[in-house]
1. One of I, II, III was used to compute Rg and Dmax of the Cα atoms in Å, and the answer was 14.1, 38. Which one was it?
2. One of I, II, III was used to calculate helix-only ellipticity at 222 nm (-39500 (n - 2.57) for each DSSP H run of 4 or more, over all residues; to 500), giving -22000; which?
3. To test your reading of the models, identify which of I, II, III gives 37 for relative contact order in percent (Cα under 8 Å, 6 or more apart) when calculated.
Structure I
Amino acid sequence: MKLEKITLITGIILLAAATLNLPYGFYEFLRITITIISIYLAFYFYSASKMVIFVLFVLVAILFNPVMIIHFSKDTWRIIDLAVAGTFIFVLVNISINPKKWCL
């Protein structure tokens, strides 16, 4: 459970930083990192039989995947980044409050 919290916190920090005006290379790094984090967490929640959260992280991985890029305006991406950061915060808080319900 500790590794899951670290990956969620890392994702939250990167997604929050994405709302700033940073070089394009950061956003490429963000896509790769958030995709890897989302795939890891999807597998984790799949093995914990939490299918709704599993599907949520699969959708985040698809949205951020660096291979088949989905194009949105910069303002739209800021909203998406904040929404996904909020989702990560929601999951982090819930696994911290009630780990038996949310974790393996």
Structure II
Amino acid sequence: MTYFLHPGIKSIDQAIAEKFQTTVEAMNDRTRNQPQTFARQFSMYFEHVELNVKQSMVARRWNYDHATVINACKVVLNARQTDKYFRAEMDKFIPALLRIAKLHEK
């Protein structure tokens, strides 16, 4: 996996892995185990929606096609809309990730 999308992407991936109780290595596997899959989907969502990275670039970084990124964004958006607990957690977590991103932009 390459880290060309954003200078802080390694730190962001690490924070996401910790939040979802997995590892960055497990997120990079093509496994379909729920914790790793959802962490990977959330990372794709965050890169595309919050960091404004094109779907094709996100897909290339994860070695998937853009349709997988579209699906990942739908899965995370659905979880945010239907699960109050998840939405509350993400409303706290996303600003923390954005702070990490800003730290690495300088």
Structure III
Amino acid sequence: MRDAIRRREPVAVSAITLLEIAILLGEGSTRSEIPVRELLSELESNPAFQIAPLTVHVAAEVAALGGSLRDPADRAIVSTARVRKLRLLTSDQRIIDSKLVPVVA
């Protein structure tokens, strides 16, 4: 991701990822030194990041995935990458093993 930002290539962030960040780093969390509101604000305002919305096309792709992934958020993230024809930056082994989308591991 740092290389993409350094090259001034936009990095797409699935809208559902924002929800996951909010849940993981919400009030009282000690997982990040940056307050969650500050992090979300940076993602929204920094031109290096493009928020990829949850669209009808993404929802249809989620339905087309079948039962390959159980986590609804993972399904939405993978579907967003597939619809937008993007490689997915992930360390989630279930997503990598599914081979549903090209990944940058």
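Readers should treat all values here as calculations from the given coordinates under stated rules, not as data from a laboratory. These numbers were taken from a predicted model, which means no experiment stands behind them.
1. Structure III accounts for this read-out.
2. Computing helix-only ellipticity at 222 nm (-39500 (n - 2.57) for each DSSP H run of 4 or more, over all residues; to 500) on every structure in I, II, III gives -22000 only for II.
3. I
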